[in-house]
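**Q** These are the structures in question, set out in turn.
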Structure I
Amino acid sequence: MTKKKPVRLRPYYKTRYAYEKLRVCKHCGAYTVLWEDKCANCGRLALIPVMNQARINAKRSMQNERLIALAMTLIAVLFSQTFLQIVSCLLGGIALTVLLWRFQRKMLEPETRRQLNRLLRSSERRIIEGIYLNLTTASAAIRDDEQLGYEILREIATIVHNDRIRLQQIMLLQSFMLRKDMELVLEPLMLENFEPALAEYIGELAKIKRELIKHQAIRYVLAYEHEILHMKNGENIMTAVAGATVRMKTYVDAYPEFILRYARKLPKDRYLRLYRLVRRNPNQSWNGLRDEVSAIYNEKYRWDPEFQNWE
């Protein structure tokens with residue numbers, strides 16, 4: 001059995017949009033999703049967030065528009081035939097340029113968004129090349145430092161969504177000693193097909209971070225219940241997930257048959273949670289779950305002091 005390693009993961013900074021993880025080199029135009037200081041392509045300290053580059057592009061575009069307005073003013077002055085025409089063209093051009101500048105200030109954010117879309121569309125190939133370089137970095141890191149390799153893959157997964165990267169993250173997580181205080185996720189790592197490592201990860205989270213066990217994870221273990229039960233620790237995984245399921249009435253309403261199958265194997269604290277929930281809802285049978293809970297109570301916990309307040 002492989003011994004799990006204690007780790008302290010680097011804080012993961014979530015962003016509202018995936019593109020906010022991207023940074024671009026001002027010197028060579030290479031992209032990265034990592035936190036590195038130097039550009040891996042040219043070695044320069046010139047990496048900036050992609051949104052900053054879009055803002056620079058927007059300001060440059062607006063500056064060009066103002067220069068065109070001033071150039072047109074100058075042309076109009078040069079072709080003027082009288083002093084009055086010169087003054088009129090000059091004053092009119094300056095006024096229009098000032099109005100344009102004031103309008104551009106109000107339109108900076110929309111123009112930045114437009115430039116961002118344009119930048120991302122025109123840089124698709126370079127973004128792919130940058131992420132491929134990040135993956136190469138991750139592969140090299142995994143061989144020497146599994147924690148660093150996981151942290152790199154976690155950043156890449158913000159942009160690239162495929163089962164290969166998800167599985168790599170799961171396998172690495174399963175080599176760590178997981179703790180409740182760690183910044184862990186489940187739904188972004190869910191796979192379509194059965195994978196024992198994912199089942200083990202779900203089972204472990206069901207014990208240390210029950211709040212991560214939601215509909216998607218419950219449906220996954222139900223879809224592959226037969227395969228999980230054939231795993232060495234399969235029954236414990238299913239029982240742990242059933243124990244996490246009883247934390248909310250919504251899940252009990254949705255999966256009563258599942259909980260019923262593993263109710264007798266629930267640890268005392270999870271059964272007590274289920275027992276209290278059943279007592280609070282006397283009009284619901286949950287397809288036989290109520291009767292099973294009552295039977296377990298009479299057999300195992302009837303004289304337990306923790307249950308007396310719920311008589």
Structure II
Amino acid sequence: MTELVFRPLKNESEFPRFDTITALLPTTGVGVRMRTFQDLAASGDYRPEWVWIALDGDDVVARASFWGPKGVEHPIALDYFDFDTVENGTALLKVAYAALVGPDYHNPMGHPRPEYNLFLPAGWKEEPLARAEANARIEAAEAAGLIFSVERLNLRWEAEYGLPPRPTRLTFAEVTDDELLIGLLEQILDGSLDAHDREQSLVKDPTVVAAETLEIIANMPGGRGRWRLAYDQTGELVGMVMPTHNGNSATIGYIGVAIGHRGHGYAYDLLAEAMHIFADEGQPFITDNTDVGNYPMAAIFDRIGYRITGKRMLFR
């Protein structure tokens with residue numbers, strides 16, 4: 001075996017080479033996304049300089065594709081990661097991360113480097129082959145220095161599933177005051193079950209976390225026109241929902257109920273209103289996710305008609 005060469009793709013004409021990997025790729029759904037790499041690359045989702053391969057001679061024996069939204073300077077996620085051996089996968093990640101994460105690296109999510117998204121079938125732990133394929137990627141990622149963060153449910157609603165009734169006990173208004181929204185986000189962060197919210201709140205002032213959350217959702221392709229504040233029958237502000245678009249589908253950018261108004265099922269109403277906003281636009285489906293450990297939100301997604309399409313483990 002020759003000494004491996006690790007490098008990014010030279011230009012877009014090399015994108016097809018990414019799929020010439022000689023390793024036996026998973027057949028269980030581990031690492032598989034709903035759209036193929038070539039389809040995503042053709043849509044402009046990947047930049048050649050962020051797509052890495054390990055070469056043994058002319059053979060691609062490991063591959064890793066990093067992603068960032070259009071206009072950003074640095075990648076924020078690692079989506080595809082495959083290899084022939086754990087050792088070669090680990091070596092590729094070490095070289096790629098060293099090249100992509102310099103002193104000037106910036107991640108709008110506040111992470112120190114791109115986050116590895118390991119896509120998994122819903123029952124991967126119960127299937128021996130899927131578990132083995134997942135564990136190999138986990139081993140390689142951790143050997144490269146990444147640390148497990150959280151496991152999430154991938155969820156999807158389609159128009160054919162049917163809409164819940166439009167909520168009537170809350171009054172919804174468009175967002176016109178960022179300071180009001182930031183103040184509400186601070187209240188939502190208090191006691192949040194979302195792992196990212198809890199993590200950020202431990203190291204940053206709640207006002208800073210709230211402002212960063214607003215900025216992240218505002219910079220998504222969907223814009224701000226669908227965002228809604230929710231008021232109860234007394235006129236008190238109780239929660240908010242930020243429907244948007246992630247470049248591939250409609251999605252709930254953020255949803256939450258202020259800590260003093262929890263226990264009334266308002267999250268269901270907020271989600272239902274967002275679904276009606278999307279339905280009025282003719283959106284055929286919505287994709288979302290929530291932490292496996294966020295049982296109340298997972299239960300709401302289930303009750304309102306979403307279906308679990310898989311899981312995703314995050315490593316940072």
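Read the figures in this text as sums done on the coordinates, not as results from a lab. Please read all numbers here as calculations on a predicted model, not as lab measurements. Cβ atoms are built from the backbone, for glycine too; each structure is taken alone.
**Q** From I, II, which structure was mean count of other Cβ atoms within 10 Å over residues 45-52 = 20.2 calculated on?
**A** II
**Q** Of structures I, II, which gives -19000 when helix-only ellipticity at 222 nm (-39500 (n - 2.57) for each DSSP H run of 4 or more, over all residues; to 500) is computed from the coordinates?
**A** It traces back to I.
**Q** Which of I, II yields 2, 10, 19, 23, 21, 16, 7, 2, 0 for P(r) over Cα pairs in 5 Å bins from 0, in percent, for residues 37-156 alone, as computed? Mind dumping the intermediate values first?
**A** Numbers: I: 2, 10, 12, 13, 12, 10, 9, 8, 6, 5, 4, 3, 2, 2, 1, 0; II: 2, 10, 19, 23, 21, 16, 7, 2, 0.
Label of the source structure: II.
**Q** Let me ask something else about it. With relative contact order in percent (Cα under 8 Å, 6 or more apart) coming out at 13, pick the structure among I, II it was computed from.
**A** Structure I accounts for this read-out.
**Q** Output the label of whichever structure in I, II has the greatest value of FRET efficiency 1/(1 + (r/R0)^6) of positions 149 and 285 (r between Cβ atoms, R0 = 30 Å, to 0.05).
**A** Checked I, II; max of FRET efficiency 1/(1 + (r/R0)^6) of positions 149 and 285 (r between Cβ atoms, R0 = 30 Å, to 0.05) sits with II.
**Q** Which structure, out of I, II, was distance in nm of label points 7 Å out along Cα→Cβ at positions 101 and 173 derived from, given a value of 5.4? Please list the in-between numbers first.
**A** Values: I: 5.4; II: 4.3.
It traces back to I.
**Q** Next question. Comparing I, II, where is distance in nm of label points 7 Å out along Cα→Cβ at positions 77 and 269 highest?
**A** Result for distance in nm of label points 7 Å out along Cα→Cβ at positions 77 and 269 over I, II: largest is I.
**Q** A follow-up question, please. For percent of Cα pairs over 29 Å apart, find whichever of I, II sits highest and give me its label. Working shown, then result.
**A** Working: I: 58; II: 40.
Of structures I, II, the maximum of percent of Cα pairs over 29 Å apart occurs in I.
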